[in-house]
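Pasting the structures in now, so scroll down.
Since every read-out is calculated from the coordinates, none of them should be taken as a lab result. Note that the coordinates shown come from a computational prediction; the quantities given were computed from them, not determined experimentally. Cβ atoms are built from the backbone, for glycine too; each structure is taken alone.
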Structure I
Amino acid sequence: MDYQAFLAGEMVLLVAGEAGIGVLHGWTEGVGYAFQRYYTPLWACAILMIELFLLIISLFFVFVGLHFNNPGIIKHHIIALIASWPLAISIVIGAIISGAPFLVGFCLILYFSTLLPFAYIYSTAKWESTETPKA
């Protein structure tokens, strides 16, 4: 099975999430300056943006590693995907406790939960090098 479609789909999902949290961050900043209540804390948006950026960099290294026939690098990305979920959940819970709307927190939890199937798919796949043996 060709997993490049899954890798590309994950990249699209990560970039869309980065853009979405960036929009949430900008909107939150404007609402915060107007001294409105019930907005997502800026620190939560910033930490989640950094987390997604690190996942994007990790996936980029997976693309490079697969291009140069190093499929072992996918294991590091699987660990990063699995570790990002509890970190994001704890940040979202902290944001909800700090006054973020529950609906925003639910959407962020749902978004980070959609990344877990990629970790499952990658961990169950058989990654092989395409190098030809030297005679």
Structure II
Amino acid sequence: MPLRNTPQRPLLVTITLWGVFLFGVWHLGQAIAIGRQLRLFLQFSGNFDPRWRLAAAIVWVLFSGWVMVLLWRKRPFVRPLLPLLILSNALYNLLLLLLFAQQPIAARLIWLLIRTTLTILFSVWVLHKTRTYFTEGE
């Protein structure tokens, strides 16, 4: 006899949960790296204050933690929220590349766009396929 009465989380939702977790870990690592090298970054005169990048990395960590909690608690509004999170992160990274990169970046932008499009399509497909999971037991 099972101890819990709730249905088991689908594998696709678990994979999505791990993806959001790794997204948050990536940005946490970014925040730690920027924070440790902040004095070095501040010595150079640039257009962009590195404290803004540090703040942005912390915001992405908080957003990913929030989305993880929403996925864990089966909130239905996470289905449109997750693709928007991915899209906004891609736009943020594209903006950084376009404004502050000094080398030719056309090839990098194409790969970033392809990767982002595939990630958004995958998340939409996963969350649409498992939509009954988010409406059960409320």
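To which of I, II does the computed value 17.7, 71 (Rg and Dmax of the Cα atoms in Å) belong? Matching structure: I.
Computing semi-axes √(5λ) of the Cα gyration tensor in Å, for residues 39-94 alone across structures I, II gives 31, 12, 5 for structure II.
For the read-out relative contact order in percent (Cα under 8 Å, 6 or more apart), a value of 28 was computed from one structure; give its label from I, II. Going through each structure in turn, the value belongs to I.
From I, II, which structure was distance in nm of label points 7 Å out along Cα→Cβ at positions 7 and 127 = 1.9 calculated on? Derived from the structure labelled II.
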